[in-house]
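Please go over the structures that come below.
Values in this text are rule-based calculations from the coordinates and carry no lab data. Since the structure is predicted, the reported quantities are computational estimates derived from the model, not experimental observations. Cβ atoms are built from the backbone, for glycine too; each structure is taken alone.
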Structure P
Amino acid sequence: MDLPDDDATFDIMSREEKMETLREFFTKEDEQSILSAIQKAELKTSGEVRVRIEKSAEKDAMAVARKAFEFLGMRDTELHNGILFVLTLEDRTFTILGDDGINQKVPDDFWESVKNIVLEHFREGSFAAGLAEGIILAGQQLAEFFPYQEGDINELPDAISYADEDKAEVKS
């Protein structure tokens, strides 16, 4: 999914140009809001949610998102119900990837409402709010197919992954 070509994309670029590291894209409060949303979503579903921030996709955002999905171990869940939200700053792209277990159960347009909520906030320059609301909505929707169960184990870290902090580089 491409981010809209409007004022929000200019905001993301001006923010990105001033950063020395990708972690600087979000404030501490932004990070906490996103992490809190992940935790709330995972209380409704056994699905596992993570966020990935990339500098550039070098023309193929989906390829970078898929490699990040693998690199972060998103397929390592028992039910194959990992979800990764990927934001590439220079390319202004946004991708949501669900693991095979999700894609086998949900309808084709399953991610549309999540995408629309996220992009609505992105257009206003509210990137953390967009991700947080999209994550919570994804958790609510996934609960139908992958409900939270008593004794559910958190299989993946509730975390935002920043590409420039990886020990190994993930590129397309």
Structure Q
Amino acid sequence: MLLADTSGVASGGEQRGVVGLLTSLCRELVASPGGDGCLASRVIGDVLIGVADYAPDGRTLQLGHGYLVSDYPETKLVLESRQPRCLSLADDDVDPGEAAILEALGFEALAMLPLEAGASVWALIEIYRAGTAFTDEDLEVASATIARFARLLEELLAGPASR
């Protein structure tokens, strides 16, 4: 099972492989629909493991441990339904576990989207904002970007023999 390709760094400091692709995805999503950070986590059964992130201020969004999906109902819903969801600390019914992570990272709003490869959800993509909540239009823009990157991920995972 491939978690990440850590085969190195290409010339000019550009990452390559799965980690590089997911880091590029995070950069794109921070630019549009807009955010203050983005994290891509590999889905392995009931566990999420952060594999790539990006924040313009240079901070890491990986808190150094995996997460049990079953501990986070909104996250679980995204992975099971394969539909994006957003939440905000301003929501009356925000899950306390999800809120604790937002607070630990210093953000107020979160958009969660599935990244599918093959027949399964390969990763959870989380876009964070320090201010305004995400809109349906933001989710549409992010979903289109993720779909484009999903095709690239499938090609990368299939290897050179499939090209």
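Going by mean count of other Cβ atoms within 10 Å over residues 96-103, which of structures P, Q comes out largest? It would help to have the intermediate numbers written out before the result.
Details: P: 18.5; Q: 14.8.
Evaluating mean count of other Cβ atoms within 10 Å over residues 96-103 on every structure, the highest lands on P.
Looking at structures P, Q, which one was distance in nm of label points 7 Å out along Cα→Cβ at positions 32 and 112 calculated from, given that it came out as 3.8?
Details: P: 3.8; Q: 2.7.
Checking each candidate, the match is P.
Output the label of whichever structure in P, Q has the greatest value of relative contact order in percent (Cα under 8 Å, 6 or more apart). Kindly include the intermediate steps, with their values, before the conclusion.
Working: P: 37; Q: 21.
Biggest value here belongs to P.
Which of P, Q yields 2.0 for distance in nm of label points 7 Å out along Cα→Cβ at positions 104 and 144, as computed?
On the way: P: 2.0; Q: 3.5.
Computed on structure P.
Where does the value -13000 come from, among P, Q, when helix-only ellipticity at 222 nm (-39500 (n - 2.57) for each DSSP H run of 4 or more, over all residues; to 500) is the thing being computed?
That value comes from structure P.
Using mean count of other Cβ atoms within 10 Å over residues 48-55 as the calculated read-out, with 24.5 as its value, let me know the right label among P, Q. Walk me through the numbers before you get to the answer.
Details: P: 24.5; Q: 20.8.
Corresponding structure: P.
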